[in-house]
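The next part holds the structures, each set out as structure tokens.
What follows draws every value from the coordinates through simple rules; no lab data is involved. The structure presented is a predicted model; accordingly, all values stated were derived computationally and were not measured. Cβ atoms are built from the backbone, for glycine too; each structure is taken alone.
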Structure 1
Amino acid sequence: MNRETISEKVKSVRFWWHSIHLGQGITTPGHKSVLQLEQELGQMRLPDLKGKSVLDIGAWDGFYSFECERRGAAKVVALDHYAWSFDTAPMVRYLNECRDKGILPGPYEQVPGMWRPDELPGKRGFDTAHEILQSRVEPVVHDFMTIDLDRLGAFDVVLYLGVLYHMQNPFEALKRVARVTKDLAIIETEAVVVPGFENHALFEFYETNELNSDASNWWVPNQKGVVGMCRAAGFRQAELKTPPPAEPSHPQPSPPTLLSERSTPCTLKREPVHYRAVVHAWK
């Protein structure tokens, strides 16, 4: 495939989430930049994948799927349904309309023209990169929370990146991740530090779009919460690979007041801090 043909195919995709090198000096114009993905990849601390099987849950454009293939994985399965079912252009228009009208967005799956699982408009980026790279990655279109796990099978390495905090039932999700993991699962998620409560296993709940203006975000764990939940879900060991951020040096806003069950005020000395956590969980 010549450079002009590759370029035209890349332009035909209306939205790219990942920046993927396709050869001949062409990289997809992803929302996530090349530098950002390189930094994320370093934080993942991928093991030696030569000859191993890999499951990438929530693959979207497939950056990590193709990277695992490039690193010598014998089998890579890219599983997605949610991102592949969306048409991003109507989503952006809808979110802008909600913002302009001062209203909260509803469930994306219920917005006309946005949710199109029969057409899979969000899969065009993956399919285009897959074709250009002549990849052997196997796409599976299914919701991980409902797919038959026995038919899906088990994999040496499972990637669960940027998905956990979108789950309405994160514990059930991690139990399913454990079932399909032979050796190692790498879990990347939005995480939170609540100063003074580091020794408590916490998950912060988001009723609507409080986190990043995204109504598909539900639960954000702290370090003890996500590590403990991994063990409870069926992993023998779990370890945080990205340290929580240090205390901010700049002054913080006035802290909120938390009320206990007896309505005794408990004041936080500092605001909660969000970061991206990477956890390695072993079977």
Structure 2
Amino acid sequence: MKLIADSGSTKTDWRLIANSEVIASFQTEGLNPFFKSREEIVKVLETEVVLMVSTPASVLEINFYGAGCSSNEKKEELKQVFQSVFKDAIINIAHDLLGAAIALCGNDSGIVAILGTGSNSCVFDGSKIIEEQNSLGYILGDEGAGSNIGKQLMIDFLYQNMPAHIHQSLKEEFNLSKEIILDKVYKEPLPNRFLASFLKWVGEHIDEEDYLQTLVLGAFDNFFKTHLINYSNYREYSINIVGSVGYFFKEYLHIIAFKYEVKIGKIIKAPIDGLVDYHKDE
């Protein structure tokens, strides 16, 4: 049997494959090695993933595409963690950006963007990544991502730089205060998830609120300026996007793409089905 996984900072989608058929689908929390310790990842594997397979020994191959897995150091670190639980499996660890490229483009070329809790981008030539922008995480980067939009929303909330009724709505619905926000961001674990958690609320109210439309358009514009238009000959490629933020706010992406005279290709919520198709017949 094979395990295929796509892991962001918030969640991991898993598929168990036997004889080229998916026999189990499940989710766990995200396993980004920058945010999760070795012990925390082992706990998820032992208490959640192992429960979905008959025995660890029955898994002969694992293909894991993960946020935070761009460097050889992090890939090797995560490979050792997986090998400690699935001792008989061949372990392949790759960056989630490569997984997104495979799922979106297959064997075709294109610009690939991830817009979920975090953000990233690259140019894919149909087999490998040939250009890539630095991904700096939720503090220094993640332009256009859920954590980035949520961060600006919280900044505007704390400075009261938003319409009064939106400020009041956020305060009442989420029981927000300066102390709570600062604790969530500076003291509690996984502040990027806290910041991205406001995107559902943004999506529910964006159609009737100019402020929220401007917030999202500004974040996407910053993403295009920082990432996409800096690639060589970027107008020659379609821009293909994966992630819940890109998927649910796609109409705003089209507005910014029109501004920069680039064409949008595929927009999908998650890459896991494309990765299954790629690996199941290997």
Structure 3
Amino acid sequence: MRISVAVITYNWPQALARVLHALARQTELPHEVIVTDDGSREDTGRALERIARDFPVRLVHLWQPDDGARMSRARNRAIAAAQGDYVVLLDGDMVAERHFIADHRAFARTGCFVQGSRVLTDEALTRRMLAGELDEPGFFERGIERRRNTLRLPPVARIHARPGRKQRGIKSCNMAFWRDDLLRLNGFNEAMTGWGREDTELAIRAFHAGLLRRDVRFSALATHLYHPTRKCVVDNPNDRIVEDTRARGLVRCQSGVDAHLREFSAPPADLRSAAADAAAPMHA
């Protein structure tokens, strides 16, 4: 089972560097990491070029023009490009604990998708983590919320991971699907732009397709770096799409990952190759 990690990012290369640092120090490395970029400035690309020089696995950068928040499209491009059998979705502000990939592998089950959890940090702790003073907070660290999510307890995690159909608490910042299931659902709904709800809509279609949800608490841990929230959106049009999907029992969205499969019929370039070429000595 090859695991592809799809990291979505937008104009925060400092956070992305910490996310990739955490993925590079995993006890079990993924097959590849795909950074799918929703229109960041050039400094993100330059940061990735530096990181690629000694990154331990295949590293891909997919960029799309900045045309408003198009998270569904960005994630779909990563799904289309993924070479793995299993896709872990991770936000570019989520710093994984060092057993993160091993835990996701342990909790992968046919017929299910996995919903992970997160620790929330305040501004002060986020500054420390961005400065490299701390890789991940412990249970007694100041400046965190959802403190229990710092605890890695695999036997307890197995109790919480019974398959179900709960729709509350869906968060694509730490989520995993078999790639074949994502293709069957046609991935994220690209009719949904702006902030939020595209992950809930995907989960509802997954339930309509017969998939079940496994909650992974006390395993697959990750720390969310603080930033101002956009959750105060009033009369979000994405809510109406969610309700339409639920009412009609939809399984596939009309505008989804299938629009990108041809583009990535050949695997996109590994940034490490370009880094190696740049570092190679010149010969007369």
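When semi-axes √(5λ) of the Cα gyration tensor in Å, for residues 70-205 alone is computed for each of 1, 2, 3, the one that comes out at 27, 25, 14 is 1. Starting from the value -10000: which structure in 1, 2, 3 was helix-only ellipticity at 222 nm (-39500 (n - 2.57) for each DSSP H run of 4 or more, over all residues; to 500) calculated from? This value belongs to structure 3.
Kindly point out which one of 1, 2, 3 the value 37, 27, 21 was derived from, the read-out being Cα extents along the principal axes in Å, for residues 22-101 alone. Provide the component values of the computation, followed by the final result.
Values: 1: 52, 28, 26; 2: 32, 28, 22; 3: 37, 27, 21.
It must be structure 3, since only it matches.
Hey, distance in nm of label points 7 Å out along Cα→Cβ at positions 6 and 190 derived from one of 1, 2, 3 reads 1.9; which structure? Source structure: 2.
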